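What follows are several structures.
Values quoted throughout were computed directly from the atomic coordinates according to the rules given, and no laboratory measurement underlies them. Please read all numbers here as calculations on a predicted model, not as lab measurements. Cβ atoms are built from the backbone, for glycine too; each structure is taken alone.
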Structure I
Amino acid sequence: MRRVFLLTYGDEVGTREQVKAALDRNPFVFTWRYDLPHSFYLVADVDAKQLATSIREMLPNGRFVVTLADQDYWGWNSDETWYLFTNKSHKPNAGT
C-alpha cells in the first residue's frame, strides 16, 4: 500500500539537487514533492526503516529522518501537496 512519508535532512546530506537525484533513482520512491527547505514528501510502499535505509545507501553523509506523514496531519500547504497526501500521486494538469 502506498504511503506518504516526510523526509527531513541536514545540510551534510547534500544539496536539494543531490537529494532529488537520489530520490529519482530510488526504487522504492514512486514520486516525491517538495515545498519546504530540507524536506521532501515521498510516496512509497515500504516502511520507514526500509525507505531510510535505501536513502542512506545513496546519501551516506549527514542526518535525516523519514517519518510516516499520512496518518494524522494538518498544516498550511499548496493544493498540489494536499492532493499528493490524499491520492498518493501528483495532481493532473488541467490542460492535459
Structure II
Amino acid sequence: MEIKIDKSIEKFIQSLDDNTIAKVLRVIDLLERFHHDLGMPHTKKVCAGIFELRVRGKQEIRLMYAFHASKIVLLHGFVKKSQKIPQKELKLAQQKFQDLQ
C-alpha cells in the first residue's frame, strides 16, 4: 500500500534529530508493509478514520494518518509532550482528513 507524504510532514520529519528520523522512517516502513495489520505499540486508532503512528524514543513523535483511496495518507505530525493528544493537533488532523473527503 502506497504512503502519501505531503511537504509539511516532510519538513516536520527533517526537523527532527538523526536518530529520531531513522526511527520515524522505520515505523513508516512498517506501516507500508503491514498497513491495517500493524497494531500496538506502533499504531493506535484515535477517532473515526484517523490513526496515530507512534514513534518512541528520546522524543515521542506522533504522525496522524488515514486510509484513503487505497493509500495511506499522513495527515499531521507533532512531538508529543503530554499524556493526551492536544486538541489543537487532533483538530488539525481532522481538518486535513475532511479535506480528503
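Structure above, values below:
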read-out	value
Origin of the value -12000, where helix-only ellipticity at 222 nm (-39500 (n - 2.57) for each DSSP H run of 4 or more, over all residues; to 500) was derived from one of I, II	II
Among I, II, structure where relative contact order in percent (Cα under 8 Å, 6 or more apart) as derived comes to 27	II
Structure from which 2.4 was derived, distance in nm of label points 7 Å out along Cα→Cβ at positions 36 and 52, options I, II	II
